[in-house]
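None of the figures in this text is laboratory data; all of them are computed from the coordinates on show. Because the structure is a prediction, the values reported are computed rather than measured. Cβ atoms are built from the backbone, for glycine too; each structure is taken alone.
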Structure I
Amino acid sequence: MSIKKTFKTTLVVNDDTSYVPVPFDPKAVFGKVRAPIVITLNGHSYRSTIFAMDGCVGVPLRKSNREAAGVTGGQTLSVTLELDEAPRVVEPPKDLVKALKAVPAAWKKWQALSYTHQREHVEAIEGAKQPATRERRIANAVKMCATR
């Protein structure tokens, strides 16, 4: 049985940050503050992690998730958080894997990176519009991993 909590909250969306405020103590519900969760808002679900910073507790709300949920910010709606116990795995593109494996230390460091850092690198690489940009982003990821 999965641990789940549904509540009403008002989305915060502004120039600097966008998030779903969490109006309860996540440690009491999920066993830790920075709990991995699946959040569902307005019928759209995505995986994330609860954050706590400067007295604020919430779940990041990226533009892509706002668009998928059809929300713009300032709305008050029902939100469900469910503890996410499934493994988090990023499938790196083949050209990134090839470049990382060419530098064994980089490949080893890549495998030790958190899910979030791996995902950010992969999204940046896959989001490149030009082949040269993709190659530069792959080279930067390899360099970052090799020098860590």
Structure II
Amino acid sequence: MKVIGIAAVTIDGYISKGRSDKLLWSKDKHFFKKQTMGHTLIMGSQTKKNISSTLRGRKKIIIHREDNPQKILSSIEKTKCFVIGGGKTFAKFSSHLTHLYLTTHPLLFGGGTKLFDNLKIKINLKFQKQITILPEEGIIQMQYKI
């Protein structure tokens, strides 16, 4: 199964300014919706709390600290799912990710929630492709295979 980590990130690698702040919502929502429609989305409880939309048309799995990633992934019947955040969830599923899709935004937070919070392993990425989303604003998605 493809387990794809997908996130909107700042140039300096953050997905939000901090726990009490809303997540980095991007101008690529339509693209995120197109990519994830019909698939399972895995997210932490804080991410779920910060999402304003209902993410219709997608199954949602909200994980907690004690949950086992392998057990969660084995319960998914489709051939593809998406891990959508936050930083602790990306780190928890890091050894199970097969792909990473990062949409960069021309912002610098200088701190906040890291894409991978307390990452314990090294992740080697192999570039697959770049998709230009909003060329006039420099918003692109980089897709990597792990």
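For which of the structures I, II does the calculation of log10 I(q)/I(0) by the Debye sum over Cα atoms at q = 0.20 Å⁻¹ return -1.41? For log10 I(q)/I(0) by the Debye sum over Cα atoms at q = 0.20 Å⁻¹, the value -1.41 is produced by structure II. Quick check: 10.8 is what I get for mean count of other Cβ atoms within 10 Å over residues 84-91, calculated from one of I, II. Which structure matches? Clearly, the read-out refers to I. I, II: which one has Cα extents along the principal axes in Å, for residues 76-123 alone, as calculated, at 49, 19, 14? Only structure I yields this read-out. When relative contact order in percent (Cα under 8 Å, 6 or more apart) is computed for each of I, II, the one that comes out at 23 is I. Set I, II, criterion mean count of other Cβ atoms within 10 Å over residues 4-11: the highest-scoring structure is II. Where is FRET efficiency 1/(1 + (r/R0)^6) of positions 36 and 132 (r between Cβ atoms, R0 = 25 Å, to 0.05) largest, in which of I, II? Going through I, II one by one, FRET efficiency 1/(1 + (r/R0)^6) of positions 36 and 132 (r between Cβ atoms, R0 = 25 Å, to 0.05) is largest in II. When helix-only ellipticity at 222 nm (-39500 (n - 2.57) for each DSSP H run of 4 or more, over all residues; to 500) is computed for each of I, II, the one that comes out at -11500 is I. Set I, II, criterion distance in nm of label points 7 Å out along Cα→Cβ at positions 28 and 108: the highest-scoring structure is I.
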